[in-house]
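A short reminder: the numbers here are calculations on the coordinates, not readings from a lab. Remember, predicted model here, so these are calculated numbers, not experimental data. Cβ atoms are built from the backbone, for glycine too; each structure is taken alone.
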Structure P
Amino acid sequence: MSVVPVTPVRPPMFGAFSGERGEMGGGLHGRVLDVLGHEIAAGTHPPGSVLRTDEVEQRFGISRSVAREVVRSLASIRLVVGRQRVGNVVRPREEWNAFDPQLIRWLLAADRTAQLKTLAELRTAVEPMAAAAAAQRAADEDAARLVALSERMVATARSGDLETFMAADVEFHRLVLRASGNEMFAQLHEVVEELLTWRAGHGLMPEHPRPVAVRLHCEIAECIRSGDRARAEEAMRELVAEALEGTLSGLAGAQAGAR
């Protein structure tokens, strides 16, 4: 992989990092990481580009220790790899840790539609199978909790309490993955949660949740409680497809309104 030096780019929010070096508090690392992560995800620093620790330090006016921590965080997500006498080289996209919640956020910011479709494909492959497995394996208390969560979603959808609705939605999907009894499915809960919370945080949820989505949550919960593996899988597949349709519709509406 060829190495391309990076010309430092002053971020729009650069002023937020100015002041005493290393005196910005615990949030400094996160803010610098967020800027660089967004830039790598958007292709500002393409594969083969070099991020030197001293350049990160100078660009943001931060201490060497904070700059190193930021680079270590990027490396932990497999966005960069350190090379002696070269610096921190941006990896090819296929080597990135695609399941990292921070990276998912950055990719959604870079290309919403493409990343939404990628995440929908993952959910379509995993969540229906998880629902089917949960119909066979879920403990009684987990099945009862799913029903209670679906009932809460019905009530909050009617009242327009979107915050409580979203909290129940996130817990519902987390519990389905866990109740599947498959530890690999269970570990994907952060991916699903990131997508659900991102959608709500970007105004892509309708003012009142769509009735079909609420109904499908109820049906999935009842199928898991009754042990109907086939219908649990089918209903979850319908729900994931409906969620993608609703999100893309909301995104198209937001883009049209911005013109």
Structure Q
Amino acid sequence: MVKIYPEGETNVSTLAGSGSKGDQDGESTTAQFNKPNGVAVDAEGNVIVCDSSNHRIRKIAPDGQVSTLAGCGSRGYQDDHLDGYMAQFCKPHGICVAPSGDVYVSDTYNHRIRKITPDGKVFTLTGSKGRGYQDGGKLLAQFNYPMGICADAAGNLYVADTYNHRIRKITPRGWVSTLAGTGTEGFRDSDKAECARFNTPYGVAVDADGNVHVADSANHRIRTITPWGRVFTLAGDGEIGHNDVEEEKAAKWARFDNPLGLTVDAGGNVIVA
């Protein structure tokens, strides 16, 4: 795990990890990870990590100590309000911390959204067995390799349902609906979110105004879904490459190569990996 400092300070340092793959808690310099993916920061400054190929959720404390928040380390599915160390995940990718302090995980290869409470209990918020597509409650909803996940100020979750080519919304009570996307891979902006098309959306982030930004990976674009349901391209012309632009209105001519992750900073800037 790498830490990048604000402009004007030391540039980059290793936050945690020995550099060798493995599964080891402890001091930041000796801890080991195996294909870490999503990261989030909680209100206490802990960095929460999807340690994907270890099938665990790890925590890096401000003092550098690395511990396992949830996951027994074996690939599978098990929860039912279990203590974190007993739960099973299968290649989790996306993670976020809600205003409540609950941690939400896109348990990607289990096609479910999991919840880790502040007291360390793990259970399934929504998602039934097997991949598919279905809106509805906990026992009905289906996903197809969910990846990115984020939470708004009201505790609603937004999920990049990657191979359904849709963006899904989950209420705090676990009701799932489709926020945008027809389900057919492709590219189309639209004033009606249900008519828009995405192609393998990966990362999602929500800003203070309620706009949901999407790393539309295979379209090589950054898309935005407004609170009133309009979908438009924020940046990217759809061609693979690297092309910065200085004029704000020229962002549509910028180029990306399979953008995966994104976040929104305090100033409303969208930052893309």
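Table for the structure above
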{"quantity": "If helix-only ellipticity at 222 nm (-39500 (n - 2.57) for each DSSP H run of 4 or more, over all residues; to 500) is computed and equals -22000, the structure in P, Q", "calculated": "P"}
{"quantity": "Relative contact order in percent (Cα under 8 Å, 6 or more apart) - structure with the largest value, from P, Q", "calculated": "P"}
{"quantity": "When distance in nm of label points 7 Å out along Cα→Cβ at positions 52 and 108 is computed for each of P, Q, the largest belongs to", "calculated": "P"}
{"quantity": "Structure responsible for 1.00, with FRET efficiency 1/(1 + (r/R0)^6) of positions 124 and 188 (r between Cβ atoms, R0 = 25 Å, to 0.05) calculated and labels P, Q on offer", "calculated": "P"}
{"quantity": "Structure (P, Q) behind the derived value 14.3, 42 of Rg and Dmax of the Cα atoms in Å, for residues 100-195 alone", "calculated": "P"}
{"quantity": "Given 19.6 for mean count of other Cβ atoms within 10 Å over residues 36-43, calculated: source structure among P, Q", "calculated": "P"}
{"quantity": "Answer label among P, Q for the case where distance in nm of label points 7 Å out along Cα→Cβ at positions 44 and 212, calculated from the coordinates, equals 3.9", "calculated": "P"}
{"quantity": "Cα extents along the principal axes in Å derived as 50, 47, 30 - corresponding label from P, Q", "calculated": "Q"}
{"quantity": "Which entry (P, Q) yields the derived value 0.65 for FRET efficiency 1/(1 + (r/R0)^6) of positions 140 and 204 (r between Cβ atoms, R0 = 25 Å, to 0.05)", "calculated": "Q"}
